[in-house]
Structure 1
Amino acid sequence: MVRLRLDLAYDGTDFSGWAKQPGQRTVQGEIEEALGKIFRLPEPPALTVAGRTDAGVHARGQVAHVDLDAGGFGALESRHRRGASPASAPAEPGSPESVDEQLSALVRRLAGVLPSDVRVRRVTVAPGGFDARFSAMSRRYAYRISDTPGGVDPLRRREVAWYGRPLDVDRLNAAAAHLLGEHDFAAFCKKREGATTIRELQRLDWVREEGILVATVVADAFCHSMVRALVGSLLPVGEGRLPVDWPGQVLKSVVRDSKVHVAPAHGLCLEEVLYPGAEDLARRAAETRRVRTLSS
């Protein structure tokens, strides 16, 4: 078996999220089905992803891994060569050039099989110890919102949410500062059985770019609906309806507050997943698998 890393992007508008669900169109389902067709497998292979995005959420820096039979690549490369120019000299089997050809052929085949709203940009052989989910050091999201009175530019309506009242960037950033650090974010998460809600929020800040407010949100990991709930807690502060310290008070309560409205999914995009060097991948995965508790 060989473990492959897939770097991918998708427009989440018409997907019921990442995770495969019976009778639903999902990103995971589309990619697994495409891999099954390309490698002619009786059952689609299982993907492991860095972060399972919700319905309507986009990604341009998503990472997943899949374990496949190494022998299948030989057949893939042979089929690719049959359609290549006669003048092209085949690489020595097992050489780095041969592996590169196989992976390039796979990327091209995926582009031809997948629907246009999901793309696999790059496929590489994962180093030892790599796990797309557990080896990750951090995930970076961007949330894009417009407070323009006339609404969002129609050409960006799928990726930018609209807020009908003016927002103050300084107030947004002052409120966000109260949320940084390692905390129990239960007040901003949907609880899942056996899962911890302790996370380290490493960055949360806002800038205005060409009329669009962009929040950059970075954490070691996120629990379910956390990013959109954090954004939703800041918006009423940004318009001046709630005090700057209110999101911090909600955080300390460790109880979901009815005033925290989850921001719309389509404004959110997974931009980047960061991993340590190859020598630290297995150690990081082992650390992440341990259930965290807050130190007293």
Structure 2
Amino acid sequence: MSDLFFRPLGAGEYDLFHSYGPLPASGVGARGIPFDELGYRPDWLWVALRGDEVVARAAFWGPPGSEHPFSLDWFDPGTGPDRVEVGAALLRAAYAALVTPEYSAPSGERPDFHLFLPVDWRERPDAVADVADRVEAAERAGLRHSVERLNLRWIPDYGLPPRSTRLTFTPAEDDGTVVDLLAKIAEGSLDAWDRRNLAEKGVRATAEATLVDVAGFPGGRHRWRLAHDASGDLVGIVMPTRNSKFATIGYIGVDPAHRGHGYADDMVAETLHIFTAEGEPEVRDSTDVGNTPMAASFARIGYQVVSRRMIMI
């Protein structure tokens, strides 16, 4: 370990990051978007050097214009016998430099680690081993497992579901109404992000944080819709938007008093009609593995699971 040197890249040093050895054959960590399209800043890309050789690397990401990185979403700890400790040491050095006293990001007090995984990773010994190396290194660096998520995709070729005949939709323009509804939805939520914020901040602050977070997406809030049943009762909300790359549902939820009727299906269908009218070629969404009702809703509407993602905080 004493022969290792850890540092971020300088301007024009992307080739150094790419000089790392071959990617895992298991597909663990592989991204569906080319590196050059992900918008990485060189000073947020870290390498572990043994002499002139890159033996581990880590890429932190934040949206354009962000002062601090939001996430660690590319991490290769190496292949040598000391790879776990090398990877852990690299992460400790990078986090110490990037998480300054003024650090601020929606993910929390430091960038969370997003480990991208093949759909069938648990059934493949090579993938399980590659995941174990990365998780153990991250744990030694102080991170802990939070949740595993399904990454989902819908394209028009899958078939546009019919619009709801039992719900009507109105623009979600009033912040007070939105926050009141989000507060109801958060209680009893199966979403890990909601549950984590509930424990840390309480109901009202969780709802307000959701509003601020989704409103901050590049897609804005003009597509957000409140869902009403035949009697006019407000039963849920869906917040379609765009992230830096794709159309996506920023948030969706049903008031606990109206759960059990499959209303999520109606709201997802409405979202797809909105995006299709705008000419979006695809929609990307995700949900926690443990949120089985939402996963089932996406499946019924026609989404395909394209990968998984483990998040550590």
Structure 3
Amino acid sequence: MLNSNLLRKLDMQDLMVFVAVYEQSSVTEVSETLCVSQSTVSYCLKKLRTSFEDELFINTRSGMRPTNKATAMYSHVLNILKTINICHSGIQTFDPTQKEITFNICAPEYFELLILPQLVKRFIGSRFPVIINITKFHKDIPVDELMEGRFDLVVCFGPNFHRGAKGLRSQVLLEDELVCVVDKDFSLPREEFDLEAFVACQHVFPTPWTSDTNMVDGWLARQGYNRQIVARANSYVAALNMIPGTDFILTLPRRIQALTCDEGKYSHRRPPVGLPNFTLDMMWSEKPGQDNANIWFREQIVKVCAEDGLL
């Protein structure tokens, strides 16, 4: 943040004029060097003097002599201009057209269904030679694989559903809520399950990642309840196929329900009040994560989420 509101009125040209006057001591020479009029140089000096509350340069017979404050400022202003130049061209960005590159991601099925298809289409449409390898998410964050560069990125659910580790950074991609999917002729007419009705029913449980815990049963346990799971499936789609013709309940993320559920076969109900929402997060190692290719890849994922209205 700036120490004074007066500094907000400055721009890059003002700083360039400051450095040029300091180095050349002549308004005329500065005007020629920067290809601006002498009146422009004078106007910039006026802004500088007002903003820094100092005369900065004293007009003498031998030229513009810097004040003590101007002398103290010179190296700092010079570094500001150098830093701006680095921001413009000194930071190399990844060029995905130059060579084939492979990204290894550890992610749940949610990411594969909701984001991966559009991400791949984006790369194909832009003719980027990018290959994406997905490994199924297990119980905990694969810290060692991230730190050693065997995974470029981990996509997981949050907040705080998985144990973190020092040296990892994270970013929330989107938020979602859970919804109960049932057969279109499901006997319960209400649009919302209360807690007792929810646990009294039989449930199908998808295992889109390998874990002995999940957000639904964890929440139920905290309420002093548990549910009866009659079948476990390896995917959302396989679990959905068990619902038609039964009174089973399948609790799904709403975005997955909207993507996969045929309204002619399925209906849905709101879950019990208090069942928490969740986020989809991506995590990476601070050290390998600074690689330009990795930074570029994460940006592409965020852009897909933004373009599809997921953010």
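Quick one: distance in nm of label points 7 Å out along Cα→Cβ at positions 31 and 183 came out at 3.9 when computed from one of 1, 2, 3, so which one is it? Working shown, then result.
Details: 1: 3.1; 2: 3.9; 3: 8.9.
Comparing all candidates, it corresponds to 2.
Matching task: 1.22 is the computed value of Rg/Rh (Cα atoms, Kirkwood Rh). Pick the structure from 1, 2, 3.
Numbers: 1: 1.03; 2: 1.00; 3: 1.22.
Of the structures listed, the value fits 3.
The numbers here are math on the coordinates, done by the rules we state, and not lab data. The structure presented is a predicted model; accordingly, all values stated were derived computationally and were not measured. Cβ atoms are built from the backbone, for glycine too; each structure is taken alone.
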